[in-house]
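These are the structures in question, set out in turn.
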Structure 1
Amino acid sequence: MKKSLFIIILIFIIYGPAHAAEPRIVRVGAFNFYPGIFKDSDGTIKGFYVDALAEIAQNENIRFEYVWGSWNEGLERIKSGEVDIITSAAYTPERALYMDYGKTPLLTVWSELYVPLKSEIDNITDMERKRVAVMKGDFNARNFIERVSKFHITVETVEVASFDEVFKAVSKGKVDAGVVNCTFGVSKQRDYGIRSTGIVFNPFDIFFAAAKGKNSELLELLDSYLIKWKHQESSVYNRSRQKWSYGNVGKIEIIPQWIRYSAAALGLIALLFGLFTILLRIKVKHATRDILEREEMLKQSESKFRSYIDNAPDGVFITDNEGHYLEVNPAASSITGYSQEELLSMSIPDLQPQETLEQDMQV
């Protein structure tokens with residue numbers, strides 16, 4: 001009996017690991033999109049997207065491998081099959097020809113214009129004949145170019161590889177301004193010593209995306225986690241987003257080495273403990289102030305964007321991927337003759353004949 005049991009255990013030890021399910025490899029196109037995903041100074045890919053995917057990997061027996069590059073390189077790798085998914089993809093008809101999107105947004109963001117601290121640029125008309133840094137292939141860049149063109153404002157755009165490069169160009173005076181999304185801007189403007197102009201425009205959702213006709217079940221899996229996480233305040237998605245949005249603000253690391261000598265120096269311990277308490281209170285006070293200031297900046301940005309929407313002379317129509325109106329402004333109601341409540345129950349085909357819509361899409 002003992003001999004038989006020994007043989008069974010030996011067989012399990014030898015063959016068990018070999019027959020364990022191998023994790024599925026999923027290659028992720030990674031680029032600098034702080035705080036969602038970025039490369040740290042030690043070369044490690046980090047961010048709240050990465051933390052969220054790590055939990056999925058553990059639960060679903062998946063190994064996510066990150067392929068680093070620029071945003072434009074990520075799009076090319078999706079086309080060639082070098083990566084399976086990319087993050088932070090805004091929907092455009094052109095991209096929809098070669099990519100499938102998840103149904104649940106990772107984030108809703110908007111474009112924002114940043115300038116040096118002493119810049120006198122404070123409204124869109126100040127941009128005439130200015131040099132503006134944008135990330136190559138970025139949806140925010142497209143939004144900005146469309147906006148200034150609508151106002152017949154001439155600008156020179158300078159394409160760079162990442163949002164970090166946009167802010168570097170602004171801080172070093174190589175350009176007059178730079179366009180990034182709001183989450184990156186709020187998190188990084190202090191690091192580069194620049195400021196927001198308060199000029200915000202064009203909100204849009206960003207999604208996980210995969211090559212057309214491939215990995216649809218993976219997109220569905222990611223959607224299922226996003227839906228669950230967004231309704232859980234303590235989820236890894238929300239906790240990690242809060243953590244990375246404020247960088248190391250509020251993170252206090254103190255190693256109380258005096259504990260080793262506490263038995264022989266009770267008086268010194270009391271003194272050190274008192275100093276420690278004072279310093280801790282100061283650090284917490286400063287950290288709390290910084291967090292509140294950053295939250296206030298984001299609220300101001302949202303307020304300015306809301307004011308822009310409500311007071312815009314042109315009709316503003318925000319839709320989902322299926323063309324249903326999610327939000328409209330008073331001007332849209334005046335133009336169409338429908339109330340805002342009525343418009344929110346309608347979609348693009350309700351206001352524009354199908355043949356005209358197809359002609360516009362072709363243009």
Structure 2
Amino acid sequence: MTACSGVCVDLDTDRANCGGCGLAFACADGQVCNGLGACTLSCQLGLNNCSGTCVDRQTDEANCGACGTNCQEMQTCTTGACTCEPGFDDCDALTSNGCEANLVADDSNCGGCGLACAANETCNGGSCVCDPGFADCTAAAGCETNTIVDEANCGGCNVTCGSQEFCDASSCVCVYGWQDCDSNGTCEADLNSAAACGACGVSCSATNGLNFCIAQSCNPICNTGFDDCDANTANGCEANLDTDATNCGGCGITCPTGAVCSAGACYCDNATSGQLCAPSGVTWTSALCDTGGTVTDCLPTCDAFLDDCNDDLVDGCETDLRTTSNCTACGNVCPGPQTCQDLGGGVWGCSN
């Protein structure tokens with residue numbers, strides 16, 4: 001005991017004289033003399049003074065169980081001990097990194113330490129689930145089935161693609177050359193067939209002949225006297241070469257104005273003179289062209305420098321007599337190196 005101002009006190013515990021006599025050694029409000037002659041924080045029941053702060057060492061993560069004991073990442077202080085938060089665990093047994101494993105999303109520790117997800121699996125919510133595009137379609141464990149391309153499990157287990165189908169991006173689609181033309185979900189239409197040639201609804205017409213679908217295109221074989229003159233293979237052999245004045249005897253052979261096509265030849269109109277049958281470059285000798293007669297009954301008088309060298313009166317005076325191969329007359333070929341030239345005065349001939 002020590003006498004302070006005539007009173008015996010214990011300098012180790014007396015708040016007014018803590019460690020020495022007088023006001024200089026008096027503890028402030030909220031402090032006690034700690035029994036060692038020093039003023040310290042006075043904490044309420046259940047709390048402890050850790051570095052000048054009253055803490056509950058049962059729950060304080062910086063002073064868990066003892067002052068200065070820090071809980072690590074994903075740990076919480078429970079009843080004075082650092083424990084893992086829900087969904088986390090210390091799977092590597094290293095106290096320095098705490099509860100490092102996320103049991104909700106860690107593919108190597110899914111739902112518990114060491115519970116690894118298999119190939120094509122991902123940890124989701126603490127359970128291994130199949131990755132997108134994969135499924136567990138067999139009795140074996142794991143997500144072994146690729147539902148993106150598996151024709152027996154296309155888009156899901158036991159979803160089987162039909163005949164002429166394959167699995168692409170989890171959907172059954174038609175193989176090349178086949179199509180679903182009746183919208184019933186199957187690829188029943190052969191695009192190399194006459195009923196659906198190249199596309200749904202394209203039917204090869206067999207009008208005036210046969211029409212085969214080859215390489216997804218209609219290929220008509222015409223009966224005698226017919227032809228495919230409009231290059232539209234789908235409508236078959238539409239042109240009647242015996243009667244069609246625009247395709248008389250062959251595609252693109254057009255009868256002269258005033259003529260009609262009969263039996264594949266151009267005929268003068270019965271009600272007019274043969275002059276109306278004249279092709280370009282022809283002046284008919286009308287006296288020799290019988291009304292109603294065929295064009296071949298007429299004798300043409302050709303314009304200057306033109307002649308009928310192929311004896312086909314339907315195309316009239318088709319040959320220019322100013323060319324090296326027909327110089328002034330049909331078949332008169334200039335010998336090389338001569339060419340057919342204007343010799344002056346409207347006269348043409350072979351010359352160097």
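FYI, it's all coordinate maths here, none of it is from the lab. Computed from a predicted structure; not experimentally measured. Cβ atoms are built from the backbone, for glycine too; each structure is taken alone.
In this comparison of 1, 2, the computed figure -15000 for helix-only ellipticity at 222 nm (-39500 (n - 2.57) for each DSSP H run of 4 or more, over all residues; to 500) is attributed to 1. If Rg/Rh (Cα atoms, Kirkwood Rh) comes out at 1.07 when worked out from the coordinates, which of 1, 2 was used? Derived from 1, not from the others.
When distance in nm of label points 7 Å out along Cα→Cβ at positions 51 and 155 is calculated, the result is 6.3; to which of the structures 1, 2 does this value belong? It traces back to 2. Please state which of the structures 1, 2 yields 1.00 when FRET efficiency 1/(1 + (r/R0)^6) of positions 107 and 219 (r between Cβ atoms, R0 = 30 Å, to 0.05) is computed from it. Structure 1 accounts for this read-out.
Of the structures labelled 1, 2, one was used to calculate relative contact order in percent (Cα under 8 Å, 6 or more apart), giving 16. Name it. Value 16 for relative contact order in percent (Cα under 8 Å, 6 or more apart) corresponds to 1 out of 1, 2.
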